[in-house]
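Enquirer: Take a look at the structures listed below.
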Structure I
Amino acid sequence: MATRNQGFYGSIFRPNGFTLIELMVVIVILGILATLILPKIMGRPGEAKQLQAKIQIQSLETALRFYKLDNGIYPATEQGLMALVEIPQTGAIPKKWRQGGYLEKGKVPKDPWGNDFIYISPGIHGDCDLLSYGADGVPDGEGENRDINNWEIE
């Protein structure tokens with residue numbers, strides 16, 4: 001039977017706190033975990049930006065599809081993605097352009113590296129091509145510098 005000072009849980013919650021050995025064991029365990037996990041987490045920012053670029057491209061493609069549904073055509077390359085937030089004043093002027101535009105925030109986003117997305121219509125790979133040149137901002141590349149294209153996103 002537990003004594004009055006120990007209570008129901010016995011010595012698990014003793015008023016003296018943790019011993020030095022218990023604290024050292026916890027610190028060593030945390031150090032081992034940090035050694036194993038941090039390198040994996042630190043290598044992920046590039047992948048996260050590439051994923052963000054893919055999501056942004058898919059969102060822009062959706063807005064472009066709505067534009068085409070309303071107007072029968074995609075914006076021309078010269079009109080660019082700005083046609084999604086402002087009614088174009090050049091080229092084929094859309095007759096049923098949606099009041100308020102096609103993007104929620106009312107502005108064309110930049111890619112995760114702060115560069116403009118590249119938009120080509122008619123595209124080489126489809127009705128319209130949409131891409132980001134990756135971290136380096138120039139065509140082609142490997143790793144984080146790899147181009148992200150709408151025709152390669154699944």
Structure II
Amino acid sequence: MVGKKKVLFVCVHNTARSQMAEAWMNDLCSGMFAAQSAGITPAESVNPLAVKAMQEVGIDISGQKPRSVFDVYKSGEVFSYIITVCDQASAEQCPVFLGLVRQLHWSFPDPAALSGTEEEKMAGVRSIRDSIRERVLSWCLEVSGAEESP
């Protein structure tokens with residue numbers, strides 16, 4: 001393979017799900033993919049619970065800044081895959097990208113919608129983090145196997 005395929009993860013605010021997916025892709029599949037993330041209406045900062053959850057597994061996303069998917073689009077950068085990670089309730093807000101790009105949708109709950117005590121919210125974010133990791137890893141293995149097949 002000549003160079004890495006670029007992947008853009010998109011969610012509503014680019015504060016948790018897409019940030020975690022980007023980090024997992026760059027950690028688990030760095031030999032094959034280079035991931036970035038963006039949001040439809042980006043927030044000011046990354047969700048602190050997502051930062052904490054990723055730090056627990058040795059990945060630091062504290063320096064990440066939410067950015068607009070429309071700014072990414074206007075930059076002209078080309079991606080092999082666009083993967084939306086909105087939950088089903090927000091799926092209608094996830095953008096559709098036209099052109100020669102493969103677009104996938106992986107539904108994950110929104111950590112911002114979690115309720116309860118701080119520890120209950122943290123437990124929910126950990127569950128989302130682990131689900132994203134499993135999905136990223138299985139997809140990387142699936143795609144790498146498909147590309148190696150004759």
Structure III
Amino acid sequence: MVGIIMGSSSDLPVMQDAIDVCKEFGIPFEVDIVSAHRTPVKMLTYAQDARSRGIQVIIAGAGGAAHLPGMIASATILPVIGVPVKSSNSIDGWDSILSILQMPNGVPVATVALNASKNAGILAVQILAISNESLSEKLDLYKKDLVEKVAVMSQKTQDNL
């Protein structure tokens with residue numbers, strides 16, 4: 001199961017793509033609002049209890065100072081994927097990117113591009129597919145579909161020249 005958390009409900013439109021990826025691949029997931037700054041006890045409890053609830057990967061989206069992914073990673077052994085969110089209080093998203101990306105040694109957070117929760121969802125699928133043959137097969141089909149979509153685009157481009 002994948003845990004999808006974010007610092008505020010205003011992050012949900014960005015995080016929806018990760019939710020959609022989990023649905024597309026048939027992966028159970030949970031979604032919650034967990035603020036590193038406003039609900040620190042809830043955040044620590046979430047991180048510490050996630051494994052016992054069956055969570056295998058956590059996707060954490062946050063804007064502004066974006067401490068949520070790193071703080072979650074500091075309190076669990078589960079892989080954490082950080083999604084920097086360009087929020088209303090963000091400096092073009094760079095503050096969020098750097099807050100998630102610049103983790104100290106020993107507390108890694110996989111970081112995707114700004115607002116790229118779809119990539120976070122796909123990375124979570126790839127992590128889970130290591131030990132799940134059914135997911136591996138679905139992922140193979142997904143990647144083949146990407147190849148086909150590019151081939152179609154390429155052909156349309158050539159036809160329009």
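Enquirer: Which one of I, II, III has log10 I(q)/I(0) by the Debye sum over Cα atoms at q = 0.10, 0.11, 0.13, 0.15 Å⁻¹, as calculated from the coordinates, equal to -0.32, -0.39, -0.55, -0.73?
Expert: Answer for the origin of the read-out: II.
Enquirer: With relative contact order in percent (Cα under 8 Å, 6 or more apart) as the yardstick, tell me which of I, II, III scores highest.
Expert: Numbers: I: 18; II: 27; III: 22.
If we compare relative contact order in percent (Cα under 8 Å, 6 or more apart) over I, II, III, the biggest value is for II.
Enquirer: So Rg and Dmax of the Cα atoms in Å, for residues 33-112 alone, computed for just one structure, reads 11.8, 37; which one of I, II, III is that?
Expert: III
Throughout, read-outs are computed from the coordinates displayed, never taken from laboratory work. What you see is a predicted model, and the numbers here were worked out from it, not measured in a lab.
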